[in-house]
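> Heads up, there are several structures right after this.
No lab work stands behind these numbers, since they all come straight from the coordinates. This structure is a prediction, so every number in the text was calculated from the model and none was measured. Cβ atoms are built from the backbone, for glycine too; each structure is taken alone.
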Structure P
Amino acid sequence: MTKNQSDFAKKIEYALLRPEATAADVDTVCSQAVRLGCYGVVVNPVHIKLATWLLKNEKPLPICTVSYPTGATLPRVKAFEAKEAVKLGAREISMVLDLAAFLADDHKTVTQSIQGVITATKGEVPVKVVVEAGLLSPEQVVSAGKLCVEAGAKYVVTSSGYGRERVMVSQVRQLRKAVGPDVGIIACGGIRGYKDAMAMIEAGADRIGSSAAPAILGVSTAS
């Protein structure tokens, strides 16, 4: 890998969130993330213990999803899931926004859900919130971003990757305008090449979430 590739790898959260993913898949992705020098590996709760063990003493962080991919679980369930994930070694939590409550203008429920996860994790790890920007209008993207910041989120994530559309540069720009310079943005959703990934960074994203880390970096998985 070139220095540019190595530097860019530090901005990538290598995601393995397929429902059919096996322990062998987790092993493969974690090994690749270490070799590539990725920022972290994102897995579902069922795999966070294994990912933590595989990444022990390595640079990539084990990151766990909460209420993925719909966000449509009860607040107390989200809080419990996050608490257990941290116990099992998660170094960051990526929770999905209660989209139904948000679209109903029930901002109190949205805020309490986010704060419940932050409280459950005792502030020990950064909490990131997925807003599904592809399902929102530009005005709603800005509103969702601001709401996440007010609730205490450290990062806002554009998409779960299960949305109907790929993340757009305009959505990253809208979120950056909404959250200001001190809250992180992770661009996620259909990013599978270096050019697209770099465009997101240039638009204001701090990191990239993708299941295609090797392709983004132009590196063969067999190398």
Structure Q
Amino acid sequence: MPHAAQKPVTIDVVSDVVCPWCFIGKSRLEKALSLKPDIAVEVRFHPYFLNPWVPREGISRNEYLTKKFGSPERYKSIAGRVAQAAAEEGLTYAVDKMTRQPNTIDCHRLILWAAATGKAAQMKQRLMELYFTEGADLSDRATLVKAAADLGMDAAQVREKLATDADVDTVEAAANSAKEAGIDGVPTYIISGVAAVTGAQPPEVLAQAIEQIANNREQFLAEHGAAAPAE
């Protein structure tokens, strides 16, 4: 048990729930961790707004694809590559089911609230499955309330909080701090605050990076200093 007595390696995951590579990347990170079971880790999720211009009520998926890619048809080749990569992870990227493009502030609020009971990862997973696999509208509060209830959260309390601006400032500040730190692509994994890995890297690449940091944290800290996103 070479790492048992050490402080856990922190992995700060900066990502958005409507980023397909974040969906794929979360699965690959979990596989990476399974490759290094002797290394204690603490995974922490941080918000990122992939499309901050989308209004709070969301827009149609076709409008979004037209604005971002020129037309829905121009996205088809990209969607095919994403669907294949997702399938290789045992995930379903059901592009034809997606009809609404949400603003994700409320999703990140839910993840923040779920973190209070240690269920941030489960909430993140459920929201991404709802969007990418089931085609759910994540701008719909009823959808979000049900997702929270499914994880054992108080539905009435979540419904009430979603109707307010509770923690909007907190989520926006965290997302802005990530961009101010130079993060312009997601997912980004910041390992022990000293090394950043960007993109949905293969599990073996992530596992190697985690092991290198676990074995050389003191040296990395001395040479590079902390680089973790602001809480």
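> Taking distance in nm of label points 7 Å out along Cα→Cβ at positions 12 and 172 as the criterion, which structure among P, Q has the greatest value? All intermediate terms of the calculation are to be shown ahead of the outcome.
On the way: P: 1.5; Q: 2.1.
Result for distance in nm of label points 7 Å out along Cα→Cβ at positions 12 and 172 over P, Q: largest is Q.
> Computing helix-only ellipticity at 222 nm (-39500 (n - 2.57) for each DSSP H run of 4 or more, over all residues; to 500) gives -15500 for which of P, Q? Kindly include the intermediate steps, with their values, before the conclusion.
Details: P: -13500; Q: -15500.
The correct label is Q.
> Name the one structure among P, Q that relative contact order in percent (Cα under 8 Å, 6 or more apart) of 17 was derived from. Please report the intermediate quantities before stating the final value.
Numbers: P: 17; Q: 29.
Label of the source structure: P.
> So Kirkwood radius over Cα pairs in Å, computed for just one structure, reads 17.1; which one of P, Q is that? Walk me through the numbers on the way to the answer.
Numbers: P: 17.1; Q: 18.4.
Derived from the structure labelled P.
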